[in-house]
Structure P
Amino acid sequence: MSNNASDAAARASLAATSKLSVQQLEGAQFGAEIIGLDPLNISAADNALIWQTYAERNGLLCFSFDRLLESEELHELTVIFGEKEFAPGVINGIGKKTPAGEEHLSVDEQVSRLRADGIDPYMTFLGNLNPKTLDAKVVDKKFFGEWEWHSDMSYIEVPPTFSLLHARQIPAAGGDTGFCSQVMAAKALPDDLRARVQHQKIKHDSTYGSSGIARPGMTAPASPIEAIGYPHPVLRRVPTTGDEAMFLGRRTNGYATGMALDDSEALLDELWAHATQEQFCYHHQWQVGQCVVWDNRMMMHMRHPFDESLARFMWRTQTKGEEVITA
């Protein structure tokens, strides 16, 4: 028996002793719901079952809780999946343009400054509520619109692997999150298109978030060719499962490196049309207290619009990634 097979058998045996309940997500070809986890008391059997379910259900897990998590609990849940990554837009060079006068600051110095101001550098607050008071706050109208398909922070050299999103308040209608399996998309990639992108890279732009709102300090590039971002292979390998997955980032300002802009745009349109087919997708209707975890190497996600009179507020964390491996 190979080491991988032996490890998998050992995990499966250990997972059988976990008291967690696992269910398939209704209407989804991938993903699972896990019920009964205590984030501050995660046993070895729980851990084994979580990783077994992750592998069997293609990288999407929904942990359902009957209450809101404390920040410590969300961080403990996060480190099941890896070392914590900084939130985008708080550390210079990670979704944030370095302000004048801060060029000399180390990451540790920036973290110290943030913590002195009561800011958790690993936590992102997504919503139209004040994170401290939960009063309504003014946000760009684009916040309420449809957020585009994307993979979190794919514009850096080593993007985060896992993202965790914890629902604190949800609107009565709308605001669902779509997930699209890029493993399924890769398996269904037409042979001619696969041949054209086998060695192709795409530069992933960092100018805008998925809502279409510019990131701190960023300005629109003259064209996608000049956009700030990092190039990644169209097809990547997922080391934890061995799967091949498409890796597109986000469509806005994407650029197929080495190509004329018109040719790049045409290729990217073709890739996106294939990768976001509904047959590869699942749309999650949130319940308060849920925490959904997904592997950014294996899927893209988006958010559906909701009414401006309603509130939506989420906590998000993520884990550090590893070098993107070409499939």
Structure Q
Amino acid sequence: MELKVFESPGEEWDEFASRYTDLIFYQSVWSQVLKEGLGGQPLYFCLREGKEIVAGLPAVLLNFKIFKILYASIPYGNIIGEKDCFPVFLSCLEKEFVRRGIDQVRITDSPFWENRNPDPSFKPIENVCTLINLRDMDEERLWKSHSKYVRRDIRRAQKNGIEVYKVVSKSDLDCLYKFYLNTMERNRAPAKYSRQLVSTLYDFIETSKKGVLLMARMHHQPVAGVLLIHSNSSTHAFFGGSYGQFLKFYTNELLIHESLLQAIRCGHKVFDFMGSDKEDEKLIWFKNKWGGQSVRVSTRVKDYHLLRCWMWNTLRSFISTSIGSILTRAIRRESLKG
């Protein structure tokens, strides 16, 4: 068996990946989002037996000069392939990570299947992901599946003049990013995502037709938005936000309801609310009230250069503090002025 690493995977990788998952994040088309939106270098690690790929790991290398951090494909990325080949694959990966001078590796479990990283040397960090089962669901069944309180809040949003529409112009992206920054400020959280990533995601859904950007407006004023990414059988609520002063008009309730309808119209079986901090009980409750099922997922982390990783982890911890969160949001707001 031989390890190969590709920066630009082609049809061979896509055919291999599609045998094990239909998630868009494992397909080569997603590599442009990682490259342009995150400024990273996509890397696809493949274990070959003869001419056939038997195990693989999609990833993106973020090179911060001082630190080299390898993420398995964001938001989900883990080893796929023949389980019998995983021990050999992990051994080859270990050597390749060291050869490339990678300081830290972060591999995130997918909530769509069981953990496929048997290496006990990776330290798990738990989060929560919420999935909604849409199998055999149509618009009428969806409405009936909502609790009476959710149905009441959707009606209230409509009575308040809230309407949801599809965005067809990049001119609305600044609004979407302001919603996001407002949400992060409301939650006293760091603004992890950049304006560039939002622009790249929009370009991706426009060119690939693998998603849609929905916005809610009140009296012609945009007040909330969500960017949905489509896999073959699932819809992912990848990015979004809202203005806090409009929450009393139930903007998010109508926006999520319309997002679920979009997924049903695409024939999808699962709506993926994506990950949440396991301590954020309020957000998890909001996701679960739509009939969601929360599952524990782990980001598995391994440090290869202890001093650099200590510095990197210290920086990450600072960003998560109140002062660090304020600074990241201020920096992100400055990007809107450019």
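Each reported figure results from applying straightforward, stated rules to the coordinates on display, with no laboratory input. In this text the structure is predicted, and so the values were computed from the model without any measurement. Cβ atoms are built from the backbone, for glycine too; each structure is taken alone.
Of the structures P, Q, report the one carrying the highest value of FRET efficiency 1/(1 + (r/R0)^6) of positions 33 and 225 (r between Cβ atoms, R0 = 41 Å, to 0.05).
Looking at the calculated values, the largest one is Q.
From which structure (P, Q) was relative contact order in percent (Cα under 8 Å, 6 or more apart) calculated, if the value obtained is 29?
Structure P accounts for this read-out.
Of structures P, Q, which gives 1.5 when distance in nm of label points 7 Å out along Cα→Cβ at positions 17 and 81 is computed from the coordinates?
Checking each candidate, the match is Q.
Which of P, Q yields 1.8 for distance in nm of label points 7 Å out along Cα→Cβ at positions 41 and 97, as computed?
Computed on structure Q.
A value of -11000 was derived for helix-only ellipticity at 222 nm (-39500 (n - 2.57) for each DSSP H run of 4 or more, over all residues; to 500); which structure in P, Q was it taken from?
Details: P: -6500; Q: -11000.
Here the read-out was taken from Q.
Given 35, 24, 18 as the derived value for semi-axes √(5λ) of the Cα gyration tensor in Å, which of the supplied structures P, Q does it correspond to?
Structure Q accounts for this read-out.
Out of P, Q, choose the structure whose coordinates give FRET efficiency 1/(1 + (r/R0)^6) of positions 217 and 305 (r between Cβ atoms, R0 = 41 Å, to 0.05) equal to 0.25 when calculated.
Q
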